[in-house]
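Read-outs throughout are calculated quantities, based only on the coordinates presented, and are distinct from any laboratory measurement. None of these values were measured; they are calculated from a predicted model. Cβ atoms are built from the backbone, for glycine too; each structure is taken alone.
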Structure P
Amino acid sequence: MSIMDEFLLTDRVAIVTGASSGLGVAFARALSEAGASVVLGARRAERLRSVAAEIRAAGGRATEVPVDVSSPESCRALAAAAVAEHGRIDILVNNAGVGTAYPASRETPEQFRSVIDVNLNGSYWMAQACGVHMQPGSSIVNISSILGITTAGLPQAAYAASKAGLIGLTRDLASQWTGRKGIRVNAIAPGFFPSEMTDQYEPGYLESVRSRLLIPRMGRPAECAATLVWLVSPAAGYVTGQTIVVDGGVTIT
């Protein structure tokens, strides 16, 4: 077997949440290109259908299932739909996320909870829903953020807390499930990549953090997606409980 064969995902079934925009689209495309059948979940059904159609037009296998990851029932319905369609779940990418930038003195309980409910709780509900169907050799990847590790000059308490929580959740699920169930659980902490959240930054903000970037540019979605493909593939079969940082060097400056 060639070393490149270790990166193939032929006959694997992957669920990607938050698959209607940004890195979620890049993740879904990359998993499909590596050979996986992809089940796409997000709240925006029309955009989800468009992404699935694009993947199918490129020769991939994709289905879409609207989901609200803050609802455990909706998460279980997504997992059940994947099993009904494909008979199995091999890969879960917990990418669904929302962000806010409210000063801590003014952030309301509702605003804080809405972020935690999607970013952290939603990842847990999806892991629970899929974990009961996963067989040894399966893989879960939680999409955290460098804001779970460092700060970036914005008031993002809820977002940072949720993403730091995902890193802890990753370690614990790996501890519980890798040895007993054979499910590897890891996280990726992206830095600055084009997304709906970066589109909302104030003019000049990204330029202000450029001095912290050892690679002085925003990341390309394909760079993060390639990390994901490696992490869920047999090539990373000895990696679990880890958070892989893809950030152009921000977290070491």
Structure Q
Amino acid sequence: MKIALIGYGKMGKAIEAIALERGHRVVIRLQRDNPTEWQSDQLKSADVAIEFTAPESAPQHLLNCFELGIPVVCGSTGWLSHGSEIESACQATQGSLIYASNFSVGVNLFFALNQQLAKLMAKQPQYAVSIEEIHHTEKKDAPSGTAISLAEQILNEHPSKISWMNEATNDSSILSIESKRIEGVPGTHQVEYRSEIDTLQIKHTAHNRIGFATGAVLAAEFLQNKKGIYTMKDVLGIGH
């Protein structure tokens, strides 16, 4: 499979290493917005693109891939205010897209566990729920896309919760997310249910970027020759 890497920072380099290990070829590495590169034959020859850049640049990168007919796997977070526009463009161009706030296989299993636990705990109002996420100091968005995904799963199951907030709060209708930035931390997410009697926690801790990179390459392998919008649940065969 011929892969275009859009973004060639630490994640892009980790993805390249996994892709090469799995027998794929990287045909182009785009590190900035360069109109010439977007028209290059190397990019147009790609079977799939993997995009890890920044919130402000990701939407245009996705639109460019749709116009070029290149299936795209997107791991950039913080751009979902453009989500409806991107979905419409993908459908209009008969494009192909997988977006995930986190491509780690372990995190996506964690999502499934979080959703099931939220269903159980919705019937236990004595427990106050909160989320904590910790990432490296270079991460540009807060809360993390993964924390937002966890929060939205919980909100969908808890009718008493109306929204989330990226700070501590005493408002029982608000789900609190606490974001911490610590040098060298790839990513830690914890969901906590606390009552006066006890505390229940589920937690995922990434040890390095390999899990994220592997999941992104698995998603690219899944998306090749497909049309439409998919998720990591489709990639991993986890029930919706």
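If Rg/Rh (Cα atoms, Kirkwood Rh) comes out at 1.00 when worked out from the coordinates, which of P, Q was used? Please list the in-between numbers first.
Working: P: 0.95; Q: 1.00.
Of the options listed, only Q reproduces it.
A value of 3.9 was computed for distance in nm of label points 7 Å out along Cα→Cβ at positions 31 and 191; which of P, Q is the source structure? Can you show the working numbers first?
Numbers: P: 2.6; Q: 3.9.
Label of the originating structure: Q.
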